[in-house]
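Undergrad: Presented below are the structures under discussion, each in the form of structure tokens.
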Structure P
Amino acid sequence: MTDPRSDEFQAFVFKNRGTLLAIPAAVLAAFGKPSATSVALGLPVALAGELVRCWAVGYSGVTTRGDHVEAPKLVTAGPYAHVRNPLYVGNFLTALGFGIAFTGKNRLGEKLALLGLSLGSMAAVYATIIPHEEQFLRAQFGDAFDRYVEAVPPIVPQLEPAAEQHGTWEPSVIKDAETRTFATFGAMFAALVLKTLKA
């Protein structure tokens, strides 16, 4: 039996995940000192993360943006056949990319602190909300979700996709589902450009 207080905390973190992750991103943008080299190295990684998100959202749809866990169907195709949490893998890549891009001229200690804050905050948030999501999915889909868990890893993608796949890619939902993410990516990119030009 799960602890109700733990459930409440996980639900709170899930509801506020965007805000919780925006804080370390703002700190990175404020205190980072990019260089041309760090931007050239980091920006492609950040863009790759956003492309992974778009691939995943095309399968999962707009339900990923809600304040509480929703899943009208169990999606196991596309990136979900390789990893159970492709959205979070994409986010982590984007955060890593911007972390690299913003810290080119920071001293080593500052660089490690900024990267640690950014990636560590993300890891803490996801370590809290993934069990919350999976508890919902297990209650909603039962044995089908258990089979999925057995076939597909949670974080590190497998090269060979799972044999049992359900879901179709609908690129039309990406625009509506990713509006906030695109805005955040654009703001971070703009800050990166401005700081690089001033350097």
Structure Q
Amino acid sequence: MLLIGVTGSIGMGKSTVAKMFTEYGFGLYNADDTVHYIYENDEEVINKIEESFPGTKSEGKVNRIALRDMLNKEPEKFRDLEKIVHPATRRYQIVYIEKLISEDSPGCILDIPLLFETGGEKYIDVSVVVTASEGKQKERVVADRKVPLEIFNSIKNQQMPDREKLKKADYIISTDQTLDETKLEVKDVVSKIKLINPKAWNAYYKK
């Protein structure tokens, strides 16, 4: 099972690019979607978060707005949250990949925002960084998504600078261009990664 980590800072178009890979038969695991599911359904994790971040549990779920506000005031607590959430997301990730293996999928795209920040590149076969200009990034988040500038800057500051991600990438895909042009870049990357001999699954996941 080939494991491809697709990452990129906020507003870079990471998830859009990750979905493009599914046209070639790859499964897609979205870390953000999994976290949202956990915040609403995983009672054990919800209670752990409430214990570390009092006042963030509401109607049996994690109140993401309350949690976000608390982290904006005390950004150093991001690490405490990661210690709770990351082991849980890994469990869900393994279950999903096992399902793909049973379906003979050619590989799994792991859409993970903090891939390098968490040392996750160790657990994949190849990394793809999605990038765009700073102007395009800000336009997408602040202008299009209506995210307050201070929130955008806070999230961006918690992420590894784009220039550092690009140094670590095995492949780079730009979203500064048209969707069709980006799709051509994805197609080119797919033709290359299909030649890779998968190792990460057996080394780090397989029981």
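Taken together, the values in this text are just the output of simple stated rules run on the coordinates, not laboratory data. Because the structure is predicted, anything quoted here is derived from the model rather than measured. Cβ atoms are built from the backbone, for glycine too; each structure is taken alone.
Undergrad: Ranked on distance in nm of label points 7 Å out along Cα→Cβ at positions 38 and 78, which label among P, Q comes first with the largest value?
TA: Answer by largest value of distance in nm of label points 7 Å out along Cα→Cβ at positions 38 and 78: P.
Undergrad: Which structure, out of P, Q, was FRET efficiency 1/(1 + (r/R0)^6) of positions 118 and 142 (r between Cβ atoms, R0 = 30 Å, to 0.05) derived from, given a value of 0.25?
TA: Of the options listed, only P reproduces it.
Undergrad: Kindly point out which one of P, Q the value -23000 was derived from, the read-out being helix-only ellipticity at 222 nm (-39500 (n - 2.57) for each DSSP H run of 4 or more, over all residues; to 500).
TA: P
Undergrad: Same structure, new question: Comparing structures P, Q by mean projected area of the Cα convex hull in nm², for residues 94-149 alone, which one has the largest value?
TA: Max of mean projected area of the Cα convex hull in nm², for residues 94-149 alone: Q.
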